[in-house]
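Multiple structures are listed underneath, in structure tokens.
Values quoted throughout were computed directly from the atomic coordinates according to the rules given, and no laboratory measurement underlies them. Everything numeric here is computed off the predicted structure, so don't read it as measured data. Cβ atoms are built from the backbone, for glycine too; each structure is taken alone.
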Structure 1
Amino acid sequence: MNLKIRMKALIVLAVLLAGGGVQAAEVKYPQRPVRMLVSYPPGGPSDLTARLAAPHLSEALGQQFIIDNRGGAGGTLAVGLLTQSAPDGYTLLMSAGGEIVIAPNLRLKLPYDPTKDIIPISRVGSSQLVLVVHPSVPAKSVKELVAMAKAKPGSINFASAGSGSTAHLAGEQFKFLAGIDIVHIAYKGAGPALTDLIAGQVQMLISAYSSAFPHIKGGKLRALGVTGTKRIASAPDLPTITETVPGYEVLSWYGLHAPKGTPPAIISRLHREMAAMARKPDVAERLTALGIEPEGNSPQEFLAQIKTEIASWGKVITAAKVPKE
């Protein structure tokens with residue numbers, strides 16, 4: 001009888017120690033600086049979002065979260081680096097959506113499966129994009145831009161943050177639904193694309209609102225329409241593209257990810273901090289000012305959204321006959 005009691009006591013002790021171990025793992029993470037990969041060069045919306053998240057995480061977790069911009073290949077370069085990193089919570093990724101939900105439909109030899117090889121931690125927020133043109137472009141509205149493109153097929157170049165990026169597919173969907181011929185010019189990120197648009201090297205870009213807004217305000221770019229189904233509160237006079245091109249809708253989002261195999265306790269801790277960040281009034285205000293609606297959802301909700309969007313973008317790509325690479 002005493003042996004049974006002792007065995008039960010040992011089992012209880014083991015369970016308690018195991019639970020304590022999980023808690024300890026949470027408390028001890030991180031013990032050194034954390035690298036936060038960003039899928040695009042500095043200046044783009046994913047970079048701006050990461051630079052909002054990093055100080056919050058650094059303060060909350062007591063270690064520096066260091067931004068590492070790795071632009072290239074439409075954002076997929078950074079995802080590839082993430083999947084090759086140790087799953088210990090010390091390498092994370094702030095994505096811009098396209099490399100997660102669009103690239104699987106476009107790239108024949110994608111070196112990762114976004115639903116299996118990475119763990120979604122939390123979607124920071126989502127935003128509309130805005131169609132902007134260089135001031136030298138005569139069009140003052142989406143209707144006039146479509147008329148220009150139809151009158152001179154192939155005469156309008158549209159920039160993007162890279163082949164397979166959200167900006168690229170937003171342009172392709174616009175091209176398909178409006179029935180026009182415009183030429184795609186791929187860059188290595190939103191920052192370089194904006195720089196060349198401002199310089200007049202290209203005529204058009206469907207950009208994250210956060211990136212384009214200062215240049216719109218400064219008169220360096222002209223905004224013609226936003227990509228959602230409703231006008232945005234910060235620019236109520238700016239029409240939606242769908243008011244001219246029925247059925248058009250594109251949203252962009254930014255989210256934090258970890259490599260497959262990262263301990264659940266670390267994922268849980270990071271998610272809690274990201275959710276807390278989204279609820280902070282000052283952070284929410286700054287995100288809103290960038291045209292980003294704060295979210296902070298759970299890993300499970302985020303994964304479900306990713307799977308749904310991979311399927312929906314696949315339909316867009318097929319309908320628009322976008323060639324795969």
Structure 2
Amino acid sequence: MPDVIAFGEVMVRLAPPNFQRLEQTRSLDVEIGGAELNTAAGLVRLGRSAAWVSRVPNNPLGKLVINRVREIGVSDQFVQVTEEGRCGVYFLEFGAAPRASSILYDRKDSSIALVQRGQFDWPTIFTGAKWLHISGITAALSPGAAEVVDEAMHAARDAGVQVCFDLNYRSKLWPKEHAAQVLSLLLPQVDALIASEADAEHLFGITGEDFTEVAEGLVERFGGSVVAGTRREAPLVWRNRFAAVGYTKGQTYESAWYEVEIVDRLGAGDALAAGLIHGLIDGDLKKGLDYGAAMGALKHTVPGDLPWLTRDEIEDAMQGQGLRIRR
């Protein structure tokens with residue numbers, strides 16, 4: 001059975017080529033993307049096994065999503081194909097300084113947003129699993145989806161499966177007051193929380209002089225044993241410095257920093273989450289941060305949301321290998 005279960009939505013991504021605006025483009029590049037699937041894919045690329053749990057419509061877009069899921073090696077055995085709802089779509093415009101990249105969502109009434117309690121056999125799904133990965137995006141989709149997130153997390157706890165939760169606050173999906181209310185009910189069930197200092201302050205009023213103080217505040221408020229986040233310095237839209245930081249049991253750890261030339265930054269945080277869980281499966285937060293930072297940095301160099309990376313290149317990056325052509 002899979003090491004990791006990932007529950008959430010996947011959308012079709014449509015992006016104009018060559019930095020064009022949506023209103024001027026004549027063509028769109030097609031990819032798929034969803035926070036939890038992206039993380040599951042990263043774990044598969046590291047040699048772990050992972051399954052994605054969701055619902056997709058019984059139409060060509062649903063089949064497109066499932067085909068891509070299978071292509072990257074994530075199990076679709078728990079995906080429900082339904083006549084209910086639709087496949088969410090999002091449009092991505094790539095920016096360049098001083099114009100930021102932007103996203104337009106078209107995801108209302110997607111198949112997974114219409115989910116209700118009792119539609120997944122969680123005890124069977126969690127048989128043999130070690131971790132469940134969910135993000136705040138899934139809880140934001142609908143009241144029903146938020147209830148099923150809660151259902152899944154309770155079932156994971158009952159099965160002895162640990163829970164990793166990426167806060168992933170999206171202001172376009174729900175207002176902060178509603179998000180704070182729902183997330184405050186979910187987070188006490190979480191073992192490892194991925195959260196930015198900005199979101200901790202914005203949603204919960206938790207502040208500190210540094211990441212350690214914010215992480216301590218989150219643990220004091222919600223419990224859990226691990227808090228992790230990204231470090232990013234962004235002088236330009238297409239050039240960043242990137243690292244990972246984590247806290248557990250009064251100790252803070254940080255990865256090496258990476259200079260990143262960005263091809264596509266979507267999915268970088270999800271790749272970091274994959275590396276984090278990879279280390280946590282082995283009970284080693286520092287290992288998780290090191291793998292996560294390398295994976296997140298490398299994901300910036302790959303088009304699309306999915307982390308088409310190899311374990312060898314991830315470990316080469318961790319060892320500081322240079323940029324000479326591999327012949």
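Structural remarks
- Which of 1, 2 yields 11, 35, 26, 17, 9, 2 [P(r) over Cα pairs in 10 Å bins from 0, in percent, for residues 33-160 alone, calculated]: 1
- Comparison of 1, 2 - label where FRET efficiency 1/(1 + (r/R0)^6) of positions 113 and 313 (r between Cβ atoms, R0 = 41 Å, to 0.05) is highest: 1
- Among 1, 2, which structure scores highest (criterion: relative contact order in percent (Cα under 8 Å, 6 or more apart)): 1
- Set 1, 2, criterion mean projected area of the Cα convex hull in nm², for residues 65-224 alone: the highest-scoring structure is 2.
- A value of 93, 40, 30 for Cα extents along the principal axes in Å, calculated from one of 1, 2, originates in structure 1.
- With P(r) over Cα pairs in 5 Å bins from 0, in percent, for residues 57-96 alone derived as 6, 19, 25, 21, 13, 8, 5, 3, 0, matching label from 1, 2: 2
- Structure responsible for -10500, with helix-only ellipticity at 222 nm (-39500 (n - 2.57) for each DSSP H run of 4 or more, over all residues; to 500) calculated and labels 1, 2 on offer: 2
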